[in-house]
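What follows is a group of structures, each given as structure tokens.
Quick note: the coordinates plus some simple rules give every number you see, no bench work behind them. Source: prediction; values computed, not measured. Cβ atoms are built from the backbone, for glycine too; each structure is taken alone.
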Structure P
Amino acid sequence: MHKYILILLLCFSCKNSQKNEPQSKTSTDFNSNVETILDEKIPEWQVEYNVPAVAIGLIENGKIRLTKVYGEHQKGMEAPQSTIFNVASITKPMVAIATLKLVDNGQWDLDEPLHKYWIDPDLKNEPLALKLTTRHVLSHTTGFLNWRRMHPTKKLKFDFEPGTRYQYSGEGFEYLASALEKKFNSKLSHLIDSLVFDPMNMKDATLSWLEDKDTIRFAKWYDGKGNPHNEYYKTHWVSAADDLLVTIEDLANFGIKIMDGSSLSPNLYSEMIKTQAKIHNNANQGLGWTVVSNLSNGEYLINHDGGDVGVAATLILLPKSKNGIIVLTNGDNGSIICKKLIKESIYSGKEIIEKIYWGGEIPEVISISDDLLKKYSGDYMSSLGRKITFHKKDKTLVIDGVGIPQLSLYPQSEDTFFPMDFELQFVFKKDSSGKVKSFSIVQSDKETITGEKINK
């Protein structure tokens, strides 16, 4: 499943166990007994959600407070603290920082048209290609879909003029990588090594597949039932948008360098966190990062998630307090654990989740009949060509499919459901006889995925 869908689905509701703590609703400090919470909760959740390995990193006052790996990274093998995870789209901030460093050095220009170095063959006769810049790529305003395979023609096309609105796109980052490689006559992996991984002490980070000696440390991928995704995990290419391999310590070191002011000049850092495009009412797009600037204690955060088949990861940095939390997992249900850990670890974790993923108020949950829940249950063939299943559990629907976390969906109306921690709607449609025929996933009033019911 492509990255955009998992970004849409990184969500789940959970009960916050901090109620016995002396809470400050505006605090971005960690829960005072966070280590105990982690040691108690993570193993329980790994069993409940079939996620074999979970790594967590906590940055406090600009230093690593904790990095720890729980569980098994490969079946029957205890995960070492140096376990290497695929973190999917968290690749993008690496490419963004490398590019911004080149801008700082006077070797690259944010607003220079990329056609001077590269034009994709699909766009050779497209006038809008002459307008495309690095700023458009890093702010997700290229006009491209996430991947060209999502377009009816299976070719790279502009949905709108670059710079006019936000639309998340991995293709944009691949486009930028091609331009960088042409300009500097160097492979992207070499540029990232020299500009990011080496100076930021990311010893195991790589955009390439691992040396044979290191594959034993790799966290293989597992589905929502705990079965291996053997056919997916090994990569044979370098991507600017996806498939960074990294340890939890590597990402903690990266986070510290981003927050301590040593990675970019003050002016360019300010440009990086400035609003380049609006994602929703609480979150904006900076250069390479989601930015939330309206936390209740005056803090702001920068964030990027990663999601793919068997992969769920999140990186949240709070630059004013120099705190941060990183969670890496190797299971389809890992995004559920990511959200739970944010809520359990930080006093204002619930607010953080809501501000990143919700642009408005969370809807009121209503009660609908069991008969209606059963009508929606069943198998659907999605517009992505994969089977998705909904089944009734208590007063909710639970979604299941390859690469999809098994989320609880709460009824907002008789035909509309939502996952508690994300502004996303699942809308079911019936035919004239009242039989359920399809569903659609709607985000920001835009239909993104549809599915036809198989067993009507």
Structure Q
Amino acid sequence: MQLRRTLGFRDLLLFYIVTGFSLRWIATAAAAGPSALVIWVIAALGLFVPLVFTVLELSSRYPEEGGIYVWSKRAFGPFAAFLTGWTYWGSNLPYFPGLLYFGAANALFIGGAKWQTLSSNSTYFIIVSLAGLTIAVVMNVVGLNVGKWLNNVGALAGWLPALALIAFGAIAWTRFGSATPMAARALVPSTSLKDVIFWSTIAFAFGGVESASTMGEEIVDARRTLPRAILTAGAIMTVLYMVGTFSVLLAMPKEQISGLQGIMQAIQTMAGRIGASWMVPILAALVTINALGGVGGWFAATARLPFVAGIDRFLPSAFGALHPRWRTPYVALLVQAVIAALFIWLGQAGTSVRGAYDALVSMGIIAYFIPFLFMFAAMIKLQREPAGPGVMRVPGGTPVAIALAVLGMATTAVSIVLACIPPDEEPHKLLAAGKVVGSSLFLVGIGVIVYGLGRRRAARR
């Protein structure tokens, strides 16, 4: 079944930025203090650099639809491929609600102090998250030629608050100085358990460059367009993350920064100090649109994995069906939306809004990084296969490619372990840890069962 090629360089660049760059990680990093600036560099070297070179080489070797699923299948066979695609797809089920919670929390700044009374209202967060989920899935069912506009607008909406944050930070610094002491010793990362827990989130923030490779057959001239878009987006993201974190620290002491609303808290504080409070509602609306665009972008990418698995007959054949009019994998999109809606309720169970957000983030990190272990391992094994003239090899050849893949695997494994540990402010640590670890094991277990049933179904034919 042939999918339409609708994504050019501009669309792909904006797609990478909206799926790979998120304002919410800036606030999470800033809450750790000035040492987060060093952690950004460590995360970029430990995960982002290996990830970029791995994706560039594997996507140019095998540019067909399915991306990370196809690479695992080529290296390790159908079971590894299915488990890779299953957990990658499943990681977004809690990720969508987490991103929608972030959007809902920052939307409250549109209405000022009156709306902030809803900041701990779980009903508000559930309703807004379900509404955002509905918008994203409808636009993607209609087609990438429509859904891509949600991605593009979301990317542009993220740039403006980030640039405003940086500009406000520069103005506030020159007028009032830094709200956070920037001594050299403050830049040294702490190795206490309380402080290293957030490292997995920083590594997670650099994920996303592998996402568009799942839509290889919908990209115009994928071998040429993918590398250009990845490298350009990567440079933009790294600069925005580091400068944005620095700007938040200029505005507020780290003790006052919240991972859920920290971006808008910093913008509101700085805007008030320089007489630009009128911009706060506008920027809050843009942050909300950016979050919605991120959901739409990830919806488009990850729905292609059950679509490919449906074609391979591991899932029911309906998952491989295209909409008769819009030629999109609508069954996969709708099933993904229904399960994501269930995670909205699951994440909120037995905890506060902040606790639900932290749990959803940790669930997403663990499931998201499991496929990375397969991907980096595939990078190592597939070095044995000859590379055609159109393949973008890692500079330095096979030895450097293997070294980068090993570094990426190590960073990924450490991040998975750290994501299992509840944050220090979580009052119900056992419940939080059980929810995160249990849901991750449940996801893997269900995947094994689904694969077994699919194999049995195929054997009967």
Check your understanding: Here relative contact order in percent (Cα under 8 Å, 6 or more apart) has been calculated and equals 21, so which of P, Q was it run on?
Key -> P
Check your understanding: Of structures P, Q, which gives 18.9 when mean count of other Cβ atoms within 10 Å over residues 131-138 is computed from the coordinates?
Key -> Q
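P, Q: which one has helix-only ellipticity at 222 nm (-39500 (n - 2.57) for each DSSP H run of 4 or more, over all residues; to 500), as calculated, at -23500? Can you show the working numbers first?
Working: P: -7000; Q: -23500.
Structure Q accounts for this read-out.
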